[in-house]
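Nothing in this text is a laboratory measurement; each read-out follows from the coordinates by a stated rule. These numbers come from a predicted model, not from an experiment. Cβ atoms are built from the backbone, for glycine too; each structure is taken alone.
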Structure P
Amino acid sequence: FAPWCPACQQLQPVWNEFADWSEDIGVNIAKVDVTEQPGLSGRFIITALPSIYHCKDGVFRRYQGARTKEDFLTFIEEKKWQNIEPVSSWFGPSSFMMNLMSALFKLSMFIRQCHAYLTEQVGIPVWGSYIIFGLVTLLSGLTLGLVLVFFADFVFPSRRFSSSAYYQ
């Protein structure tokens with residue numbers, strides 16, 4: 001769900017009606033704003049909106065059926081979700097890979113917020129913000145490389161070459 005998405009706005013009344021039935025059918029129904037939760041959009045690999053997932057016992061399935069209240073109710077009550085192939089464990093929202101994807105999305109949102117702060121609040125021109133981010137990227141890469149070299153030298157010290165001619 002996203003507030004700017006026309007398809008999401010069209011689905012909203014139907015989704016709210018379906019959510020009213022949640023206690024009767026014994027399920028939890030929720031919606032997530034991907035603009036406020038970019039980590040979840042990365043974790044679930046949201047490429048189209050609105051995206052609907054069925055989650056039960058840690059198994060995730062993507063719903064791609066009709067989008068009416070009756071179809072949603074039938075999907076749950078008749079357990080049609082059992083006929084849908086679960087999301088692969090590699091791409092499941094709780095997998096290591098999706099945790100990394102979530103962190104990447106959160107990082108991108110943080111960088112975007114920093115850029116907005118620098119350009120709107122501090123008054124730095126856009127090109128100046130890009131230069132700052134370029135320098136930060138360069139310096140962090142150099143620092144990380146230096147730390148990795150020190151770590152590699154500490155863990156795998158080089159053997160000193162000793163020649164008998166050197167000691168004579």
Structure Q
Amino acid sequence: KMGNFYHDTGEGSLSPYHLENGGDIVWEIASGYFGCRTLDGKFDPEKFKKQAALPQIKMIEIKLSQGAKPGHGGILPKNKITEEIAEIRGVPRDRDCISPPKHSAFNTPIEMMHFIQQLRELSGGKPVGFKLCIGQPWQFMGIVKAMLATQIIPDFIVVDGSEGGTG
């Protein structure tokens with residue numbers, strides 16, 4: 001908070017460490033929906049609404065992809081899931097934690113625009129955007145066409161470099 005900067009949670013969810021010093025936070029939500037998921041890993045609107053209501057959460061960022069692993073999900077082996085990680089992410093400790101390669105809350109760019117609108121409404125109007133690594137221009141153009149078709153416009157777009165990841 002001292003420098004009036006904000007920080008991004010990364011896809012691992014909002015933790016007490018993000019909150020402890022009072023700084024402004026961008027809550028990054030990826031395909032694992034950590035911090036706002038059901039037991040089977042789907043998006044949970046009520047959990048999202050509760051977390052998003054925290055005053056330190058200033059923006060919501062949907063992670064579509066990143067340069068380090070475009071089109072890939074992730075696996076956190078169960079032997080690395082501590083009680084603290086399980087609590088923060090909302091995952092069980094008795095099995096590997098899977099981040100799917102794509103979101104289950106939407107399948108198309110138009111559905112993504114409606115998801116953006118849903119997050120905006122659930123968060124009380126906080127800015128909602130997305131992060132992606134652009135491999136091919138047509139990938140982004142599909143999103144632009146969805147914005148035009150739905151008239152739902154994200155509040156911001158983060159373009160990740162193709163040479164590495166941002167976490």
- [ ] Taking relative contact order in percent (Cα under 8 Å, 6 or more apart) as the quantity of interest, name the structure among P, Q where it is greatest.
- [x] Q
TODO: Supply the structure label, taken from P, Q, corresponding to helix-only ellipticity at 222 nm (-39500 (n - 2.57) for each DSSP H run of 4 or more, over all residues; to 500) with the calculated value -16500.
DONE: P
Open item on the list: Between P, Q, which one scores greatest on FRET efficiency 1/(1 + (r/R0)^6) of positions 29 and 125 (r between Cβ atoms, R0 = 41 Å, to 0.05)?
Closed with: Q
TODO: Have a look at P, Q and say which one yields 0.80 for FRET efficiency 1/(1 + (r/R0)^6) of positions 21 and 157 (r between Cβ atoms, R0 = 35 Å, to 0.05), as calculated.
DONE: Q
Task: For 44, 34, 31 (Cα extents along the principal axes in Å, calculated) the corresponding structure among P, Q - done: Q
Task: distance in nm of label points 7 Å out along Cα→Cβ at positions 45 and 141 - highest-scoring structure of P, Q - done: Q
